[in-house]
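Structures are listed in the sections that come next.
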Structure I
Amino acid sequence: MATMSVMKPLWLALCLLFNLVLAKPYSQASKEQYDVLRYLSAHGPYVEASGFGIDPAVPFGLEVTQAHILMRHGERYPTVGAGEELYDLYEKLNNTKVHSHKGPLKFIKNWKYIFPNSSLETESSKGVYAGLKRCRLEGEYFKENYGHLWNGSSVLPVFAASQPRVVASAEAFARGFFGEDLNLTEIVVLPEVEEQGANTLTANIGCSIFDDLANEDYVAEFNTTYLDREAERLNAKSPGYNLTAENVNTLVKFCAYDLNVQGHSEICKVLSPDVFVGFAYQRDLDLYYNKGPGYNLTNALGSLFVNATLALLNEEQDENLFMSFTHDTDITVIGSAFGMYDDTEDLPIDRIDFKRGFRMNDLVPMAGHIIIEKLSDGEDEYVRLLNNKAVFPLPWCHTGPGYSCPLEDFTDYLTEKIAKNDFVDICDLPEEDPQQITFFWDWDIEEYETIELEPESSTTNSSSKA
């Protein structure tokens, strides 16, 4: 027996050594054939974009000379409207008397509702997918990769649309980026009101003709029998609850928000993969045709941020880091205006397009973000976009190193695109309202609300300065 006890660890060590010797330098496995996080649309936790297989490292011989991040708020509780929808279903199922709790819905017997009214709309702070933690981690990541562009002594602003969850995300990101140097940043809050005009991160609010349901009737033609089939399956296996197709749609949202708030969900486990795939496509249709490339105002709405970015990329700057926070729909119009989807065919409504170029989950999951890099080899300059850690080669220009775009070509193409989609003219902006984005340049001299961050044991101060 003693000999056997000695031989066993020796045999295990030899097996490990054998595997190391024969280890493949490049994996032949596709490790992510299916992941629920890729199908929760804008409702669920952050997940890196699937990408195009391009190395995100800075291309050989180049250096980053300017960087911008445009980021969505982190994982959160449901909105008020979504909270009402979730609670109504919870009440229905929790109050239903069934003969026995069995099948996939047996979890209802001990189901606890975790979205109190006091927490609706706010960032999540607990669980493995906590929104505030995610934003802080992204701040640390941004500092690690682009912190060399900051001199470490001047005050560097973080811009945020005014909704509290967006501001909270910006604050968490700033804590990750600045660490103990919180005295060297301010959160510059941009009101989400019509009077803000074009000087905004939420352009749709200042556009009098914006209609976020413009193509709703068209999108509604999509066949949603996948929800009916799932309701039938669940009702057969867990009789008595009488789920409807609409209830199944709500259960998918429950799955997403459960993950956001507590980091796990029984509901995610009981729904079939087909439901998640169908749900994601249905949400892609809604965003594509009502706030994305399929909506005729999208490029005008996104042109404000694109125009300001072009100016920053082409001018000599005292600072070369720009950090902005807003909502998923605002990032969508800006991404579209940057030409990210200029080669994308309109999404069909008579079937799921599995090869589609526009995926909401790739662009704007919770904490979704776009990074714009200005690159230089000492002589020529280039621009590269990264979407949630993945290089996004622009379909109309990727001739530079690492599939970047020469700055001159980037500027020419987008300048022409902006000229055809003038926000001020198309949205009939009143003359008394701001006519363009100026906050990147005048944040420290004009009257903006600013928030100075204190160490976390202290109270955060808010002020307005002239």
Structure II
Amino acid sequence: MQCPMSIYKACDIRGVYGTELDERTAWRIGAAVGTLARRQLGIASPAVVVGGDVRTSTPPLMRELIDGLASAGCRVTSLGVVPTPAFYFALDLLGGDAGVMVTASHNPAAHNGFKLRIGPLPITPEQIDAVARLADTGEFEVGSGAVSSAEILPQYEAHVAALMPPVGGLRVVVDCSHGCYSTIAPRMLAAGGAQVVPLFCEPDGTFPAHPPNPAVADNLQALSARVREASADIGIAFDGDGDRVAFVDRRGRVVRSDAAIVVLAQRLLPGHPGRKVVYDLKCSMRVAEAISAAGCIPIMERSGHAFIKARMIAESAYFGAELSGHYFYEALSGGDDALYTALLTMRLVAAEGPLADMVDAAQPYCITPDIRLPSAGLDVPATLARLTEAADGDVSLLDGLRVAYPEGWALLRPSVTEPLVTLRFEVRHASQLRPLVRRFLAAAPELLARMEPYLHATETDGWQPFQS
């Protein structure tokens, strides 16, 4: 096997640099992407756009990736270091037939990977599987490619600025996680009229301040503290490649993604009755309730930015969101852009006042974090089948098993890469949680037994049954 199968995920390719993927892997993936683009699109010399993040392993991986693409006959345009939203902007602006962004997104510094697009639509698991097979077999097309470069950031910044009117009068702390937005975001926010307090805004692919994942509250502690110290109106955190965003209110509280989605939905959707809105199946019930209350149609989709974006396009949806901090817009052709979301949220704060007040009115019900249980010794498919057959609520098999009840919902998803299952629950009142868990897992006593320690845990045991 030329490339370990562990690097191929549902929406992208990721692994530990030097062990799971290296320059040789990058060359083979480049040749595979170029080959697949030629065969699927019927183009002898596809135009392929390539960008990369700030990781120290990105330059050598980009060089070999580009060489592999060119060897397959592709005409490659290299953007250099750009945020992922700017990469997708360039892919459309330059008329690319395919594109590869070298990044591991929010993963730790030791990781790297590739986000792909082949054709006009988001990448599919089937296309990633095809890339994996080609990279393994080496059955590549051969051609005389060409390589050029393009500077896209000025046009990208002008594009975002044109979509969002200036926002004056706010003091904003921006944590760029030493990632791709480190120089761009402070400049753009200041150009919009904000007083910017930069935090970790020096590009550094080792991510020395904290891991570049703003979906983890522990990574936002410094941002929370700086917001309080600076008496700022809002704190904004971007991930490593700039497609995820998280917020801190002026009290220094990390804003749950569910609540941020509700805040945006309540303000973006009125006036657009009947429009469709796509949301992640892990989101709080309050998200669907807010969408329906605005007269719009909630559409639940499996987790994963490529799945949400594909559904946005298929449904001609107006707005979409994923719990991890991706936000999607019709105005961006169904795509996501963390900087656009940050500017939009700043505009809401400037118009309506403290984000804290908006968030307090939009909190989820009693919802658990993801609970990861070992599945060793379990026949997971048989367990899922038993639970599905015994379910006494509204069943969805969109991604694992999700059962909705009058008082809440339960979700069970098996891992495809580890011997684990992940569970998540939400109820309207705290007293309903333990009965709902036992009801959902009654047909799988062996799994319920593994869940029991969590049912009896308290916050002092180090597990918070409810996120607040």
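Where a number appears in this text, it was derived from the coordinates with a stated rule and is not lab data. In this text the structure is predicted, and so the values were computed from the model without any measurement. Cβ atoms are built from the backbone, for glycine too; each structure is taken alone.
A value of 3.2 was computed for distance in nm of label points 7 Å out along Cα→Cβ at positions 139 and 403; which of I, II is the source structure?
That value comes from structure I.
From which structure (I, II) was mean projected area of the Cα convex hull in nm² calculated, if the value obtained is 21.7?
Going through each structure in turn, the value belongs to II.
With FRET efficiency 1/(1 + (r/R0)^6) of positions 67 and 115 (r between Cβ atoms, R0 = 35 Å, to 0.05) as the yardstick, tell me which of I, II scores highest.
By FRET efficiency 1/(1 + (r/R0)^6) of positions 67 and 115 (r between Cβ atoms, R0 = 35 Å, to 0.05), the leading structure of I, II is II.
Can you rank I, II by distance in nm of label points 7 Å out along Cα→Cβ at positions 27 and 123 and just name the one with the largest value?
The maximum falls on structure I.
With FRET efficiency 1/(1 + (r/R0)^6) of positions 131 and 387 (r between Cβ atoms, R0 = 35 Å, to 0.05) coming out at 0.55, pick the structure among I, II it was computed from.
Label of the source structure: II.
I, II: which one has distance in nm of label points 7 Å out along Cα→Cβ at positions 155 and 331, as calculated, at 2.8? Let's see the in-between values first.
Details: I: 2.8; II: 2.1.
Derived from I, not from the others.
Quick check for you: by distance in nm of label points 7 Å out along Cα→Cβ at positions 51 and 451, which of I, II is greatest? Walk me through the intermediate numbers first.
On the way: I: 3.2; II: 4.1.
Going through I, II one by one, distance in nm of label points 7 Å out along Cα→Cβ at positions 51 and 451 peaks for structure II.
Work out which structure the value 26 belongs to, where relative contact order in percent (Cα under 8 Å, 6 or more apart) was derived from one of I, II.
I
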